[in-house]
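Once you scroll down, you'll see the structures, which are given as structure tokens.
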Structure I
């Protein structure tokens, strides 16, 4: 176990000493956004955790969890928080620009094409297929983000996660009300676990 955590600590220390440049941040987030048809989260996690090793899986999960409580789209919040963490405000702006700039140009062009050809039946069927792929990608990233909890065999965290999913996904309870209940519970669970670990 120590051999697994040591490289992660060394990698984190190396990132603090030698953070990626603004251009690197811009192009990394541009690549994520242009890859992410149906959702960028899958590609963001792959790039940040697996390819560049800018964060560990646990750090990514924690940062993404914080981004859920900020106003605006979660992935945009992640880009701003992550870029600012590595390079300050200019880093946040570079990541934000990379995430939104290229797709905005592409979507504008696609919207113009869709305005002309949107009624074509083959195009509608193709878009329906793309939506299925997007759901599959989202499911895969959920399982990847669960892997730190599964490795630690964190049963309490998995129970809280399952309860939130059941409340929002199955019972269709309002998100805000579920979070108002789930956040204090998860904080208490984490606090109790840390107390017992001592």
Structure II
């Protein structure tokens, strides 16, 4: 089974803060790459109610189905590669393919056949090493909205949190309560109805 624990810290940015960081870290336009997340849940948001999220990420012509589950302060990710054909079928409402992800969803007492496509979010991302982790700058486009975000991935929660908070402080960026991309997508989706 392809699983990993993700230790990640994130903070929303203003457009000005985002542009300033790009300049200060000498990021070039060609350093950004595009990835799109396609989000799934049941009609009654059963995954969300269990603090979980399901997406297919398309990047470099590959499609990865990922289930994210809250695990203490971390996120447990279960990954499964899917073919272009299966991905296209999922977008049309076909059920999840058998495998690690649908097995995990079944363990949550959710009928994987009730999972349906809800929408997409496209990110223009740049990532580079910073201290003992990976710094990520994202420009996210979804439902007619654009937001900006900084993420820091670390192998250790405590040192990663300290490094991230120190960076925000040095760059004079206020700590903002920042939900995951899928949560922001769902919140915007509700506002648009």
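Could you figure out which one of I, II the value -8500 for helix-only ellipticity at 222 nm (-39500 (n - 2.57) for each DSSP H run of 4 or more, over all residues; to 500) was computed from? Present the calculation step by step, with values, prior to reporting the outcome.
Numbers: I: -27000; II: -8500.
Of the options listed, only II reproduces it.
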- Suppose you compute mean count of other Cβ atoms within 10 Å over residues 80-87 for every structure in I, II: which one lands on 20.5? I
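Could you figure out which one of I, II the value 27 for relative contact order in percent (Cα under 8 Å, 6 or more apart) was computed from?
Working: I: 21; II: 27.
Answer for the origin of the read-out: II.
For distance in nm of label points 7 Å out along Cα→Cβ at positions 48 and 144, which structure out of I, II has the highest calculated value?
Answer by largest value of distance in nm of label points 7 Å out along Cα→Cβ at positions 48 and 144: II.
Taking distance in nm of label points 7 Å out along Cα→Cβ at positions 32 and 72 as the criterion, which structure among I, II has the greatest value? Show your work: numbers first, answer last.
Working: I: 1.3; II: 3.7.
Max of distance in nm of label points 7 Å out along Cα→Cβ at positions 32 and 72: II.
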- Task: Please state which of the structures I, II yields 3.5 when distance in nm of label points 7 Å out along Cα→Cβ at positions 40 and 184 is computed from it.
- Result: I
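Compare distance in nm of label points 7 Å out along Cα→Cβ at positions 56 and 160 across structures I, II and report the one with the greatest value.
Working: I: 1.8; II: 2.8.
Across I, II, distance in nm of label points 7 Å out along Cα→Cβ at positions 56 and 160 peaks for II.
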- Given -0.63, -0.74, -0.85 for log10 I(q)/I(0) by the Debye sum over Cα atoms at q = 0.12, 0.13, 0.14 Å⁻¹, calculated: source structure among I, II: II
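We did not get these values from a lab; they are worked out from the coordinates using the rules stated. Worth saying up front: this structure is predicted, and the values here are computed from it rather than measured. Cβ atoms are built from the backbone, for glycine too; each structure is taken alone.
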